[in-house]
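Take a look at these structures.
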Structure I
Amino acid sequence: MSPKVFPVCVIGGGSAGTMAVLRTILNNDECLFFPGSPKDKKRSRDLWVRKVENIPGHFQYKRGIQEPNLETLKWISESDFKDNLHIQKNTGVVSIKKEENLFEITDSKNQIHLAEYIILCTGVMDVQPEIKGTIETVFDYANAQTIDYCLICDGHHVLDKKVSVIGNGNGAAWTAIMLHERYHPKSFFVLTNGKKAEFSADTQKLIDLYGIQVREEAIIDVFGQKKAGVLEGFKLEDGTDIETDICFISMGMIIYNELAKQLGADLDERGFVKADEAGLTSVPGLYVAGDLKANTKKQIYTAWDNAVNSANAVNLKIRVNKRQQLLK
């Protein structure tokens, strides 16, 4: 017996994936949904995001992405549209191939599924610094948001604080520059953690102008009140202590584009998936939304917006195809 053909498949359970599911369901289209395996979830951004302070209505959540998403899926499961949603709980996708007009999807439990359209929302993860031989050194502070990653989401934390940015590229320099220009912290360091600073000439001029100190020694320890998540600073290889209340990590992103690459979708130079305004990629029927999409802000509200665009574009194609069949 052949597998059921679903009109829409959403892969990824973060902000974009949940919104893509919600809009697909409310458009009255059946949706096969893969929120991810336990391994997928552990390496996803939404697991690590705590308080969300730059989006109205999210202030009460302890986990600013996960909790609203769970509420949304619960609402769907109790709504008049519940039969349209087919959640593959604790299941991810390991491979996709396209056969004629259908996508053949193999999940993490080695089951095969078929879909006409895919909305891919597998996202990204921030690169972590290695300190004391492990990336886990920063986690307690990151969980308490005294170590942050996104200046749009969390830049306001640095007001009247002692601040450091970890990273050696131009992105780290610009993070420092923008935070300085907006909030004028008490003190500011860029810590390259043993790597050579690679800033453009214009960026270096601003770093110098603003008195942002750059230290290229390796970071050998983090000090603070670990259990409370209160960051106090970093110890460098030469024995210097860099007092820090708030740190931003700006070392780039791991882009979860493996499934898009399997299908031959076009990527930009960084690895993000190229797509049009509706999220349609170079592969017919494959849409992309959220952080995985090229040339977008990596924000919850942006993920919602382009997920809605993709779900609506897919719905239009489904309706047009049905209409044409009726008119034959």
Structure II
Amino acid sequence: MNSPAVAGVALKQRLAQVELATWASVGRFVALIVLCIGIGSFSSVFFTERNISLTLTNACVLIILGVGETFTIITCGPDGPDLSVGSIMTITAVVAALMAKAGIFFGFAFGASLLFGAAIGLVNGLLIARGGLPPFIATYGIQWAVFGFAYVILKGYVVYDFGADFRFIGNASLFGFLPMPVVVMAVVVVAGFVLLRKTTLGRKIYAVGANRDAAYMSGIDVSRTILIAFVVSGFLAALAGLVFVARTNAVQADIGAQYLLTAIAVVFMGGGGIGGQGSVVGTVVGALIMTVVQNAMDLYGVPGVWRNAIIGALIIVTVLFELQLKRKIVRRN
């Protein structure tokens, strides 16, 4: 096939991907709006200021974790979820809490925890990029090792009752009405969006995810790109842990376990999962859909035995919609 023909095929595939991403994004936004209207129609509490603020605040930790997962899933595809984010979230929160209890300045405790999270992410990246381990195996092993370390440190105890300065990012408000977790989350979302969409690093991350061999042939340092993606994931997992502990005023050795699979799911719900595809905006919408559904179940008093089934069905339906839309566009092109 001659070069113009090859270029034409590549352009057609790219246009199909752009069309898919556009329609899928519109579909997710519409689904979120319809979902909110439907829930609000049967609940007088849903659209109240207090409930909206509570829902956004509850979504913050999930969104921060999801943004980190977006980087690794775009880079490594469906085999690339960082399975260690829950354990990183836990261990860094434990470290910060114990340092605060020891009387260490909270700013130093936060900084040390964030660096610790980034360091664990770096270990993940080294095992994958330099050691040749599949992302699933590397991060799964780190997950159990770090969770075990957290249990050893706490020995079954719960650490609680921190000072007001430590709890600032979890309970304070900016301008008296904007919860600090929402502010932190917004900064992460904007930074993640700019990094992926407006920088050379972002283009490299998408290129490595789309075709690692082609990226290497183009002069991209594939190993370095993978390392950065997992460092970002580790750093954001640590930040999520700090926000969670500052908000709940307590930490124990399993706080991150409840978020692991959910953080991965919202990335897939947001259009990620195939190498080189995914976006921060899609992840945010996926997380909001998940949180709104959970909020609705709280408002309607849905029994606990049904909640996991509903969330599981939501994930399956969302991802199936994405796949069906992709097949339709591919067939048409």
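Of the structures labelled I, II, which one yields 19 when relative contact order in percent (Cα under 8 Å, 6 or more apart) is computed from its coordinates? Checking each candidate, the match is I.
Taking mean count of other Cβ atoms within 10 Å over residues 31-38 as the criterion, the top structure among I, II is I, with the largest value. When mean count of other Cβ atoms within 10 Å over residues 71-78 is computed for each of I, II, the one that comes out at 26.4 is II. For FRET efficiency 1/(1 + (r/R0)^6) of positions 47 and 111 (r between Cβ atoms, R0 = 25 Å, to 0.05), the calculated result is 0.05, so let me know which of I, II that is. Structure of origin is II.
Computing helix-only ellipticity at 222 nm (-39500 (n - 2.57) for each DSSP H run of 4 or more, over all residues; to 500) across structures I, II gives -8500 for structure I.
Every read-out reported here was derived from the displayed coordinates using simple, explicitly stated rules and does not represent laboratory data. Keep in mind that what you see is a predicted model, and the values were worked out from it rather than measured. Cβ atoms are built from the backbone, for glycine too; each structure is taken alone.
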